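So, here's a batch of structures to check.
Just so it is clear, none of the values below were taken in a lab; they were calculated from the coordinates. Just so it is clear, the model here is predicted, and its values are computed rather than measured. Cβ atoms are built from the backbone, for glycine too; each structure is taken alone.
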Structure 1
Amino acid sequence: MKKIFLISVILFSLKGFAQETCDDKKLPIIFVHGFLASGDSWATQIQRFIKSGYCEDRLFVFDWNTIGEEKSDSLLEIFIRKVLIKTKTLSVNLVAHSAGGGLCFPFLKDSLRAKLVSNYVHIGSLPITGSAGPHAEIPTMNIYSPEDKVVKGYAIDGTTNVMEPGFDHLQVASSGLTFESVYSFFNNNQKPVFNNIQENQSLSSISGRVVTLGENLPMSIDTVLLYEFDAQKGERKTNKPTILLTDQNGFWPSTLVDKNSFLEFELHSKKSRVIRYYVEPQQSNNHLMYLRTIPTSGLVSGLMRAVPKNDSTVALAIFSSNHAIIYGRDSLTIDTVNLSTATLSPAKKTIAASFVFDDGDGKTSKTNVKGFGIGMFLSATDYYIKPSNTEKSALYFNGKRILVPRIPSKDAVMVIMFN
């Protein structure tokens, strides 16, 4: 009963975007993320839907434990029914990416559950036999890319097929082309028309959630310290933070930030290490800013034990939920070390998070840390960075640059997040 209560509360806890006008007659949309991901996978797409006239209280993300043994299908049904009650509608539109499709397509085989969904979009996900529903009665769109190295996509009979060549596994869910296809599919083939929300505003409203990596278990009553950050100098603009406290479901409240400033979040969790997040400027309102802690047990916890916790070396990670790091296409360096190589970031691994730390010998080999990773999405490079009160490390990702401090790994794990 406790887990069911949590998911119903989460539904009503997400803060809304400020909107002048929106269409409250549109069917609600529920977005379902993939393996090791969270609701922030859909932040960019939700911003696009809002700018094209959707009310935020018609847009929902379903956070689920992607590595646990919970009854995710039952929790999804509860979530959908709560959305129907909240929006006073009879059905929803459903969008799933990757492992999310592995959850949703079988879910819709049940005749009672199928009645809850009007349209289904299957993005970069497992092969399906045709349209969703026990009798293939739910209109289904299948979006795929031949360059997706995680799922081998192809056209599927009985569905509306959209091929997006050149996109990796993350891009196929986050791209503008995907948004346009999904919007049209849900709106009688109409094309979206954007309004310029916030074009003349200097501030953005942000809020989000603290959860465990992969499991998406909420971290309640944790402290988040928010600073504006100078990416050119590699230091905070002020030593006085905005103090945010998570509620019982891990949500931290809305706050206003300079939309042109980098941000630093310092996450203090009762059950995990201190983590510092460095985030690019938020040009639009974003209420799906997720901060992840390290679980205390399970697959991810075991993996993260390799990340050092001492005063003699730095530990950091570079992360993007919208764009993988792929050798031959992307450029990623830290100081003088190239992290986009055939060994560290081959296309077949679709690296979303690239960790950088010393493997324990105090030396740099610029090779993969042995035993770290699950075959895809995550990698770790053996690179010794000495902590310093004065020296900074420079990161370059596809032309973007940020300087970050060299903090001892015993004090914090550093995560640099690119949009």
Structure 2
Amino acid sequence: MAELKYTENGRLIFTEEMRKEYTILVPQMAPYHFEYLVEALNSEGYNAELLHNTDYNLIHEGMKYSHNDICVPAMLVIGQFIDAIKKKGIDKHKVALIITQTGGGCRASNYIALLRKALQKAKLEFVPVISLNANGLEQNPGFKITPRLLHKLHEGVIFGDLIMTLVNQTRPYEVNPGEVKQLKETIDRELKTYFYHKKLFTWRKSKKKARSIVKRFRALSLTGENKPKVGVVGEIFVKYSPLGNNHLEASLEKEGVEVVTPPLYDFFLYTFDSRAEDIKQYGGPFKERFILKSLIKYVEVRRQRIRNMLKKYQFEAPVPFKKLKTMADGFISRGTHTGEGWLLTAEMVDLINHGAPNIVCTQPFGCLPNHIAGKGMFKRLKQAYPESNIVAIDYDTSASEINQINRINLMISNAFKNHSTKNND
């Protein structure tokens, strides 16, 4: 058994020895993306496993070891981790947990501290927690972000966004039910093996793979219907995670609409850009700002190739990040970057401008940044875009699922009515 080592302030370290022996559990936060991110980790010598225990009752497990003043995403992630350790039948002394940490003003920056406190209450204080962050907040000898791993994680997000976009634009229109799901599962299997390479960069290979994926989705038999589009925005976890939003995407599709979910990569670029703007406004290392700006440009060059492919094969492509930034102008300051900040407002403007004025704004109850940048913008958005049809849905331990469904159904009813009126004009 690996020897437990601690920092001077008492934090349990994930050591090199642990890397060889331990299984790293990864929470399911974005189903289109995290399968690929886990394979990227495994391809670099880690033994990572994505959690699939997604019963909403996990929240009660989280509440046992935290408190209900914290938001739903924290309680769900904590509950998912502790439930998995208890029930998976694995050696509790050979398991580690990994969680992202943004380092911003959002409560999400404190999830890692809450998780460690919960592990102590559950008498699992010997389980190390790894912080996955880009700010050097915590370092562990046994877990290092190498250039090759960083590139693979980058491609995992790129492919995740691509698959999410293609599935959402084809599944509501499939002639043969289940065909999109079958194609996605086939591509998932192919992509999981894609990451096991030893090259630092795979630009040509990834471009070829992306083109193949787009062409195979275009070859599907589709009805050609014109359905109302419903966008999904909000806090990062409840926006993407079926566990966090009560399977919102599936529920919306059952009502006969096309779901439009903004790319996950925009959130990461937003965090890089926010830090760069802070350095510009308040001072900081010029070198760091240069690196962040260069990273954004590099990512956007790669993403532009994907956007060009989507347009070539008659799919709707996400807008460039530079253009997305301007969409918040006149509504909210770009200095607002706690939580989802100006990005949340910009995404709503983008959705309205691109044929999806019907929007579900998902937010954990009490998430102040979301209430300001999301719900707080509804009136101004309605004034600027009278056709906008936006509903805010709180996800909380005390929230009624029936109430959530009723509010969403009312928005969908208005969406169909407005869609019919527009088509008859």
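Values computed for the structure shown
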| item | result |
| --- | --- |
| For helix-only ellipticity at 222 nm (-39500 (n - 2.57) for each DSSP H run of 4 or more, over all residues; to 500) computed as -16500, the structure of 1, 2 it came from | 2 |
| Source structure (of 1, 2) for distance in nm of label points 7 Å out along Cα→Cβ at positions 64 and 80, computed value 1.0 | 1 |
| For distance in nm of label points 7 Å out along Cα→Cβ at positions 192 and 216 computed as 1.4, the structure of 1, 2 it came from | 2 |
